[in-house]
Structure I
């Protein structure tokens, strides 16, 4: 069985040109938006309706919002607003993914050639990396992950 090719990207500290160019040359065919809040971001090009338009017009890409792959407001606020510990955030988020049973509810075919989107610039302290690693551990199929920096 061929591996699932999955990309990840964050939009923070990227210009629209950098963001859409990285996506264009990645080979990804759609964005899977895994942000809890996808309408009031600082970068205007990353707001849901604008993003859908730009992805289609600039890159010919599709868009899917999957909030079931986002942290809860409580988990996110404890980490972001209260300057929480990454290890605690990671444990809570992975427990949430297990509770939601995402490995049973996510269609594997939608992930192939897709790119997980969130706001964090780098993947090391970001839930997009955690989602990819979680599914890689739970599924028999190999997921080849490439983080677009």
Structure II
């Protein structure tokens, strides 16, 4: 998770009494960490917000929201994501009535994505400006593990 993700969480905390950070598995992404590892990292970096609960789910996010009685999905929105996120929000509302709040990404993080940070780390670049310190260290370690011959 990047500082952009944490910015969306912090802004959501300001809007809602309780925030559930739902960690799913996206088979389309080449993730460095398992969902369980991401839950552990997120729990650590979200500890400053007592209203935040981090949990893992499988299946459709809207089904998870219905089970948790969560009426809103809060997501960060970068400029290139508008059409995709709008279609997903409309589908989610159609399926279960859950609304989506699209928070425009803070300009400081608008160009940052997990995959771009992963690529920079893989090429030996400095990722400290994009990730909380414990996440940056774990990311560097995991990238080294993947690059070292077995």
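Values in this text are rule-based calculations from the coordinates and carry no lab data. Fair warning: this is a prediction, and the values are worked out from it, not measured in the lab. Cβ atoms are built from the backbone, for glycine too; each structure is taken alone.
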Origin of the value -11500, where helix-only ellipticity at 222 nm (-39500 (n - 2.57) for each DSSP H run of 4 or more, over all residues; to 500) was derived from one of I, II: I
Among I, II, which structure scores highest (criterion: FRET efficiency 1/(1 + (r/R0)^6) of positions 85 and 109 (r between Cβ atoms, R0 = 30 Å, to 0.05)): II
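To which of I, II does the computed value 1.07 (Cα Rg over 2.2 N^0.38 Å) belong? If you can, show how the numbers build up before the last one.
On the way: I: 0.99; II: 1.07.
It must be structure II, since only it matches.
Once mean count of other Cβ atoms within 10 Å over residues 29-36 is calculated for all of I, II, which comes out largest?
I
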Value 0.60, calculated as FRET efficiency 1/(1 + (r/R0)^6) of positions 21 and 77 (r between Cβ atoms, R0 = 35 Å, to 0.05), assigned to which of I, II: I
Among I, II, structure where relative contact order in percent (Cα under 8 Å, 6 or more apart) as derived comes to 46: I
Identity of the structure behind -0.33, -0.56 (criterion: log10 I(q)/I(0) by the Debye sum over Cα atoms at q = 0.14, 0.18 Å⁻¹, for residues 13-68 alone, calculated), options I, II: I
